[in-house]
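Colleague: What follows is a set of structures to go through.
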Structure 1
Amino acid sequence: MQLYVVPSRWGGMVAGCPKVPSLFAAKHPEACMHREDGSPFISMFGPVASVHHPATYEFFCETLDTLFKIVDVNGIIWDEPKILHDSDYSEAARNALGDEGLKEEQAQADAVARFFGKISAYALSRRPELRTCMFTYAHVGQETIDRCAAIPELTDFGCDGRPYRAEDGGGNDNTDGEGATKLLCDHGPAFVEAAKRNGKRPLFLIENHALANEDLPKMDERLPEVLSLGAEHMIYYYPRSLEDPDANMAIIAKHLSKADSDGL
């Protein structure tokens, strides 16, 4: 058995559970992102650390060192970097990007990608055999897919999403009631192609949590398609926020067992 860890809410910059504010960001406002008007950048989970401030990098490195002392880690997974589409106007960002760079969405996103490459490189310097993994939302644009898949220090790259198609209907991923948008069958192939093109192992997280019972047949029908798309690294939940987790897991087990016997 191997141990992969998911840094949760570090700096307010990644996802994970529990859904709480970052203590580092709360205690270090000087190291946090700002909006163009100079006000602090506050996400739905609180302040967010800036990739440009040296204290943010030091926090990640020091926390990784602590982690590696506690457990023998085989892999680390950067879960849904939250700031790939947000702009940072903090003093540290201004110093790093200049006035023109601040206004360029690509320059801002490139800086985030470089940060995750840099901290992945640090992790690899401490554990050379470590697998460094990242997944983003399945519905991000192709430019974001290509930018993140090309991070040299990553070994695995992919996305998370519901295990069915938009045409199937199904559970709501959004607070605005628009329905599921992160869909592995619809969006997964682009991630598999980008990962392989960049020498990465394609990664899917099957979002089988928070599914209503009426959505289980959709997952049951579509999982063979999901498993055939070419992801080499597959993650799923023992699911929360639903009525019958064991019925959910039985569907996952059935299809994973068949895929294994079929050599997928």
Structure 2
Amino acid sequence: MIGARNSGNGRYALFYEGNILFKGELQRPNDGKVSNQGNFIINDWTFGEGKQGIFYAFDSKANILISKIIKANLGATAISSDGNFAACQAFFSDNEDGNTLVFFDLSLKKMLWKTEPIPGPANDLRFDATNPVLHLIYNDGGDFRYDFHGIFLDDQQWNKQTADSVNGYDLLDMATEKWDDLEPKTDDPSKCDEIISMLKRSIEKGISDYFQAHAYRLLGEISQELNQRYAAIDYFEKAMAADPKIGVKKVLAKLKAESL
């Protein structure tokens, strides 16, 4: 039944080969999923107007494995094909449960982790059949992954998508923050490549000379870290051309002297 109500339990049933194995009742059962082994999960949206739900996981004999109260409206759910792991999505709420992805180990009967998903609340959740990965599926075609330890696996894809949708100034801020947070600076060259791409994209999107100078200066500093002397010289010269007061005159002169 759609909409909030205060009485009248909803019913659920587990079928196998056309036969009802068992059936039960919850206040407002929704989003049920079942594994190949018979373990199954259900969201109970509960009675009343408040933002709260209960995530349930049961074994194949309908014994409760998980009963987790979540102080937010519940959305998509997923259970792994072997029935050992499950996840649910919580929507907006003004508390610690709002906009979270919650992950459970059903064999241990416990919540493993909870995080606010980087791309935002997903429209669907799916476990990978061959890898320990949870997919977050979005109506716009987005597909992003978390591993079973709660690590987001698609930083580059997300950053590219974000880069396509934000203006050049915000993109420059994002790239600068990523570079400041990257330690050690050259341990993962692919992360440097990602930041370089963001900086170039920020310039292409159209930013003022002052901010272009900062973008070129940062490109030069990254090139220095990567021991790309001639690229660094080129970027520092472009920074000086955009804003002679950008503060790279001495380092540019030194690089040029070393290149003679």
Structure 3
Amino acid sequence: MRLETNWARLKAHRGRLNNQDVQGLSAILFRDCENWLEEKLDRREDAALVIEVLGFLAQCGSTEATAILLRQLESGEEALQAAAAEALKLCPPILAKEALAEVMLRQSRSAVKAGEVLLSYGADGADELWRLWFADNSRTSLKAQVLQLLAETLDSRTEQLAYLGFLSGEDELKRAALKSADKLETGHLWGNVALCLSHPDWRIRAGAVRLLRKWGEAKAKPYLVMMGADPDPWVEDERLKAIAEMERVV
């Protein structure tokens, strides 16, 4: 009865309270009540507020609240997944990063959200993403996801992974490497990009031509010339523009 009364009061006053106030009240009123809160979630009672309170409890170091949020992250309901992901960003990385990495390894529907949470952990999350790339059971889709996540933060190791992506025989990784190289805004990988000009997939050729044109890398001009007229009109238009711009630079 006391819990329900406290909950009703928090619910009634939530709109007038800031996050710091709610965090303090959560720790005082609902510490060690994680099972009760999960039962409310199971009944879909005040789900958004329950997730918020669990997030604040996780922030205070509650392993039980963290475990509940991780279960909700993999629930079938998109709204709960998104709310749980936001709440997990409050959690100390040491409590959640390994479990989030496991979600990514399974490449379940929540893998993308798990990656975004890891990314929010700064250096701790980036280190976990780096380890995931080299895991024994790391799938191509996971490596592509890791590469693009690290590129978002301009992590210094992204260039190394992009290089490995270009060397792989996986089209998905090559596309991720092109996108990542674009984010890094560096021409160091121009040779690897130029080798993509002969790829059978027009999307990869298009990405390579666009990137070489953006960088204005004059050394890539012979590769653009040797590839010849591209059957795709857009790729061919970009190729000719890239050659013309490189000639003006020279």
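Each reported figure results from applying straightforward, stated rules to the coordinates on display, with no laboratory input. Note that the structure is predicted; figures quoted are calculated from it, not measured.
Colleague: If you rank structures 1, 2, 3 by Cα Rg over 2.2 N^0.38 Å, for residues 18-65 alone, which sits at the top with the largest value?
Modeller: Ranking 1, 2, 3 on Cα Rg over 2.2 N^0.38 Å, for residues 18-65 alone, first place is 2.
Colleague: Output the label of whichever structure in 1, 2, 3 has the greatest value of Cα Rg over 2.2 N^0.38 Å, for residues 26-145 alone.
Modeller: Comparing 1, 2, 3, the top value of Cα Rg over 2.2 N^0.38 Å, for residues 26-145 alone belongs to 1.
Colleague: Determine which structure produced the value -13000 for helix-only ellipticity at 222 nm (-39500 (n - 2.57) for each DSSP H run of 4 or more, over all residues; to 500), calculated from the coordinates; the candidates are 1, 2, 3.
Modeller: Going label by label, the one that fits is 1.
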